[in-house]
Structure 1
Amino acid sequence: MEKFKKELVEQGKNYPKGFTEKKGNIFLIDFTVAERKAFLRTDRLTYSAKLKIDEIKKQVIFYEIYIL
């Protein structure tokens, strides 16, 4: 699993913001994909993803969402 963690951090460098590791083998990434300015407001499209590595079951749980 250490090899997978290193590869994940390395691949995260291809995004505007890299993955950040939280305790419990959880990796987070979030960044703004697009931004639109209108009269007195700004709308942002944000990408957010969360990966959890379960070493006992040897699986990766992946969750992603686009937030407007």
Structure 2
Amino acid sequence: MEARVEELEIRLAHLDYALQSQGEELLHLQQTNNVLTQQLRELAERLRALADAPSGDPAAEPPPPHY
């Protein structure tokens, strides 16, 4: 009987450790997701600003290198 209780205690300790590790990994992934989401918002805003900006005079730009 004691061996079974000891086995259950060992399994519980392993499960507790696994749960704690998964919680830490989830927190890390949430933080990474928040950073990436913010970067995506900033890039989308920059893209909108570029799309809304006038393109300028095409004649003022130098010709492509293949000319």
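Read-outs throughout are calculated quantities, based only on the coordinates presented, and are distinct from any laboratory measurement. Source: prediction; values computed, not measured. Cβ atoms are built from the backbone, for glycine too; each structure is taken alone.
Just checking, which of 1, 2 has the largest value of Rg/Rh (Cα atoms, Kirkwood Rh)? Kindly include the intermediate steps, with their values, before the conclusion.
Numbers: 1: 1.11; 2: 1.60.
Biggest value here belongs to 2.
Suppose helix-only ellipticity at 222 nm (-39500 (n - 2.57) for each DSSP H run of 4 or more, over all residues; to 500) works out to -28500; of 1, 2, which structure was it derived from? Mind dumping the intermediate values first?
Numbers: 1: -5000; 2: -28500.
Structure 2 accounts for this read-out.
Taking mean count of other Cβ atoms within 10 Å over residues 4-11 for each of 1, 2, which is largest? Intermediate results must be reported in sequence, preceding the final value.
Working: 1: 12.6; 2: 9.6.
Greatest value across 1, 2: structure 1.
Output the label of whichever structure in 1, 2 has the greatest value of distance in nm of label points 7 Å out along Cα→Cβ at positions 12 and 52.
Looking at the calculated values, the largest one is 2.
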